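No value in this document is a laboratory result; all are computed from the given coordinates. Since this is a predicted model, take the numbers as computed values, not measurements. Cβ atoms are built from the backbone, for glycine too; each structure is taken alone.
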Structure I
Amino acid sequence: MYLLTSFMAVYNLSRARRMSSRAFVVFYLLLNVALGDMAVHWPVSRRYIFLGLIVAIFTLEVFTRRSQRPRTREPFF
């Protein structure tokens, strides 16, 4: 659940801002380590963390779509 939504959030962030493949992978891994740590230490907040990721995905998608030219990078797929 976190892996998929965090991938979508980081991918949308990489489309909105220039990000190298290495930076993408490092940011993705660090984000998932942080999310996993939060889920273990605060298990009650799991659904709020997931909700935050969904909101981040939609916000970044809207921001990217409103920019002049969204960048799509197929190698991540």
Structure II
Amino acid sequence: MKFDRRAAAHLFETPLSSDQLIEDVDDVHVIVTATVRDTAQLAWWLLGFGEFAVVLEPRSVRQNIERSQKVATQKYVSQ
């Protein structure tokens, strides 16, 4: 995932997995790479970051988050 550095701050102290890597992109963003299970809890956690994070890979997780965001947006637009 590409995170706003502030949104990822807790991951410096509490890694997602033993193989987690955090790489600087620029002064504002980091890329976090970790091996995790694709679960409903993961999707819920990822969605909680809203505009402050973007799933880059794997593609299936990215597509599920994108789909969920589109459904949520449609609910706001149609009201």
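Listed values, structure above:
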| quantity | calculated |
| --- | --- |
| Source structure (of I, II) for relative contact order in percent (Cα under 8 Å, 6 or more apart), computed value 49 | I |
| Origin of the derived value 0.6 (distance in nm of label points 7 Å out along Cα→Cβ at positions 4 and 52; candidates I, II) | II |
| Among I, II, structure where helix-only ellipticity at 222 nm (-39500 (n - 2.57) for each DSSP H run of 4 or more, over all residues; to 500) as derived comes to -12000 | II |
